[in-house]
Structure 1
């Protein structure tokens, strides 16, 4: 994995990045996230970038959940679909390899695209700027997402990356797993695969629960999987910061 991605997402104890995670979203960021949630995220080019970037950076991934939750009364259909698709990639990335398994999995975990909110498409800047101020004001409310995080905390806390939390958990987020695989030692691939499979299964149930035939079939652990997916893809600092 490229060192610049590690630095950008805070995995080198990058103080500037940690401070950035704690800063409230700027109006431009909320406008962009609201615009994506209103349907722009379904565009093919956006889908390609999201898949190539493993979703969004942790700041904007959590911001996307917060904006969607605040604007849609907790309804987070589009983030669920995005991360459901991303976790299809995660399952494939961690599949067993006969030869050079560690290096090949580490390479498959690397992002090929930047976060589409950090580096927006120039063609869409005017459309993003047109998002009205009242949407920005509503999108700044963190309470709906904070309630979800608190209500499901017992389910997502066991999924936290031990390197992010600096504890003895053997579980790893994507970036810390890729870093571990590039150095000698036991990376616990079997356990990492179980985590990704579990998250993928619950996330799929949650994403499908927005369909008419499956409404009401999701459980708290399925809803927690959306936070788990964001944490696994981009790191856990922002989610932990959300709860102080």
Structure 2
């Protein structure tokens, strides 16, 4: 019996607008240069780059975003409902099988059933909360992107639970740039999801951020080191601890300052 479930729902307009506003503020203030946040937001809300600026406060930006998102959600309301049904079917079959295998890779078992919740709205990038096991995707994506992105986000959540089991986690703050734990969350995407055990179920190649591949340590891409550690460490616990220490010792966060 599976000790988890995956549920797909519609994101509310307020939650959607708030999330996009947070992304824009992060982009305008250049808080996380590792991810091209403004470019990705512009893809879902054409014209947003010119409509907002760093001198605006949260409420001013939110009102602009909320108006744009509300119009799009109302226009595609029926289509979104159809996508929810379709993705729920995918989630209960192929995605569920891959998630079960991912739990085995991380050696994570839940005492109480874990609930992974996906909300469809207007998003790019795709936000997540490892604390609540919620993630948010754009409704107008292909099956391939849905499976790939869902595995990506659920990977973060399972890894986070593994980390808590190994080391604990007292704060209520989501791991975020430039925390070493955030870098580790993002960097382990490639080795764990490209593991043959996952690829045999969902044969979609996963890639870390381009900025990670362009980050060199002694002339070698950062992603190469993480993959090599995954291949050489004796078990998942050893890999997580060794990779974390490697990132900390090489002060990876300073590469993006």
| message | If FRET efficiency 1/(1 + (r/R0)^6) of positions 99 and 139 (r between Cβ atoms, R0 = 35 Å, to 0.05) computes to 0.15, which of 1, 2 did it come from? | response | 1
| query | With Rg and Dmax of the Cα atoms in Å derived from the coordinates and found to be 17.2, 55, which of 1, 2 does the value describe? | reply | 1
| task | Tell me which of 1, 2 gives 17.9 when you compute Kirkwood radius over Cα pairs in Å, for residues 107-218 alone. | result | 1
| request: Using the calculated result 29 for relative contact order in percent (Cα under 8 Å, 6 or more apart), pick out the matching structure from 1, 2. | output: 1
| field | Of the structures 1, 2, the one that 0.15 was derived from, the read-out being FRET efficiency 1/(1 + (r/R0)^6) of positions 27 and 211 (r between Cβ atoms, R0 = 25 Å, to 0.05) | value | 1
| message | Suppose mean count of other Cβ atoms within 10 Å over residues 171-178 works out to 12.6; of 1, 2, which structure was it derived from? | response | 2
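Each value in this text was obtained by applying a stated rule to the coordinates, not by laboratory testing. Owing to the predicted nature of the structure, the values given are computational and were not obtained by experimental measurement. Cβ atoms are built from the backbone, for glycine too; each structure is taken alone.
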